[in-house]
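What follows is a set of structures for review.
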Structure P
Amino acid sequence: MRCQDGVAKRQRGAALLLVLWIIALASLLLGNLAVSVQLQQRQAAWQHRHTQASLAAEAGVNLAVASLWRDDGQAWRADGAIHRARVADSELRIRIRSERGKLDLNAADEADLRALLQACGGPADRAASALLARRDGLPLRMLDEVRALPGISEARYRCLLPDITVWSGYSRPDPAFASPRLARVLRLPRSDAALRDPGQIVSVSVEATLSDGFHDRLDVTLVTQAGGAGQKPFRVLRWQQ
């Protein structure tokens, strides 16, 4: 009898231990499930805010193009000045730059290329030589092609990016639309943007900030064009978000 009691006690102990293990495993699984649900909720909330900010930034691009060609004396200048606007619950900071105010990598002379390269850090000889050789063989068609050239680090490319173009065709930037840094580096004369034609190709930068602080940025280079029925008023050359 005692032997049977001992066996029964061991069985009950084993059963209790198994139950405890099952409870512990279930708790672990439930905990992981709760964490997964919270993560999915956060990702969904982030995606929702990102979509809101992205759409607001795109609306800013359309607003910039419309404001650039207003004929009521209130047209925005393509000189890099900040313009503020609101779309739904998003605050927009919009800049418009004429590509004529940038250094065209396919048309600029060697001295200007070297000056800007040097202003972005490090010796300019290797990068300038590579760029001149590259454009003599085949003109650059996109700004990203500069990254592959010898002597162009990611940091240098980021420094160059605001002031370079491959679309203006100008041998020197138009001083009326050049950034203060570019005007200083190249020693450009002063000029009034109000008296100059910005041309059809412009870059638009939009920073959209939601009421909760979430923000997104959109940089677009586009060709403005007369839009007929059902046609867009611009054509995109470069889109970076």
Structure Q
Amino acid sequence: MGRLVCEHLTLGYENNILIDDLSFRVDEGNYLCIVGENGTGKSTLMRTILGLQKAMSGEIRYEDGLKSTEIGYLPQQTMVQKDFPASVREVVYSGCQTKAGIRPFYNKEEKSLAAKNMERLGITELAGRCYRELSGGQQQRVLLARALCATEKMLLLDEPVSGLDPKVTAEMYKLIKGLNDDGISVIMISHDIYSAVKYASHILHIGSDIFYGTVDEYKKTKIGKLYLDEGGEDR
């Protein structure tokens, strides 16, 4: 079942076109990795999917009852965000803001959902800790739990393992794959091409050449072979 369909998208700013005539879809249970050089429009595409930016032309359709406000989003962290002085529980609760609307508090169901997602990601014992005191890997688990509070169908992840050590990176990839195996569609921007082809079902490569298809199809293309032979450096 389809969840996100993008048709003939042109993306950019004013007269600066970054991506032209892009079409792809994400179905239930798909794991799409978006790869490509920096500055080619990967983050612009993600902001457009989230409804934070308008496409210059083309169409985005949300299907299977999905809304742009019901997509869980894990952005790249800034230094200011890493130093955020809230508790883990408060950060995870904030993922329910769309559900809460203008209510100045979270209800029983929303708090229960946050507790469920903290347990799901193994951070229940951190609930009372200050977010800024956590390790990078712990912070990413907290932000992933927050993103899960916003969705039951789709996660958008922007470089979720950036800055993490190899052991924590492997753990994070396994967590994400587990969520995908549970039926959550995943769209992830990644510079780690080897992990992309290991875990993803589909690849969207953006750059001077654009490719969209399955991982097996990508491995057979000229650009796929080039990037894999170069050791996964798709920056």
Structure R
Amino acid sequence: MHRNLLFDLDQTLLDFHASEYTALKIVLMKNGLSFSDEIYQAFKEFNKSLWLELEKGTITREELFIKRFEYIFGKCEGDSSNLDPLKTNDEFIKTMSVNGVLMDGALDFVKRVKAEIQKARIYIASNGVTINAKGRIASTGLDQYIDDIFISEDLGVTKPDPEFFDVCMERIGEPRPSCIMIGDSLTSDMLGAKNAHITSVWFMPSGDVKEAMLEYNIDYCATSFDELYEILEKWSKEIV
């Protein structure tokens, strides 16, 4: 039986915010609009709130894409009256897809997992847009070490819905005790693992860690790739 490691992508292996910042700057300025750190911060915070709504099922993906650019157009100097928010969103996603940025130490960590943890398989389990996720993975060289990629757009369902993990488990084809979910988000990764009844590692935890671990039934916490490796190595040896 393999050791099936399901990794969230953004802020776990890839630096989403670095790619997001670069892509937003390129797209807004290309369309004659202003860009600043303050505009990026406003986009980032509003975008995060929309993704939380998507996780709850209160908005659709298309509504999310439209709303985030309608919102940011209102924050920029320049004429956005002829800009289509959905087309601008497409430009943004395509630009992000060729601007992947690894978290510091992520590539060495993944290489070590593949080389040293016996029977390890590495999967990406991420909410997001397929072209964006796969493009950024490929642009960093991370794709050489990935066994399969599960993206919510492809699956038609988002974390933390148990159905997301049901599809993953079906494609992996091995028992749930052989799987472990690693991610930074409580509301998608840790709640998703809890809903799916699989082992979880909260990566880069913040806030009231003890309370969150109890609420989401989190099995492990890791604050660095070295600590994460030790956890995964120990866990892998406990699987029968």
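Since every read-out is calculated from the coordinates, none of them should be taken as a lab result. Predicted model, so just to flag it, every value in this text is computed and none were measured. Cβ atoms are built from the backbone, for glycine too; each structure is taken alone.
Which one of P, Q, R has mean count of other Cβ atoms within 10 Å over residues 55-62, as calculated from the coordinates, equal to 15.5?
Matching structure: Q.
For which of P, Q, R does FRET efficiency 1/(1 + (r/R0)^6) of positions 23 and 95 (r between Cβ atoms, R0 = 35 Å, to 0.05), calculated from the coordinates, equal 1.00? Derived from the structure labelled R.
Given a value of 4.9 for distance in nm of label points 7 Å out along Cα→Cβ at positions 39 and 135, point me to the structure among P, Q, R it was derived from. So the calculation was done on P. Determine which structure produced the value 50, 38, 34 for Cα extents along the principal axes in Å, calculated from the coordinates; the candidates are P, Q, R. This value belongs to structure Q.
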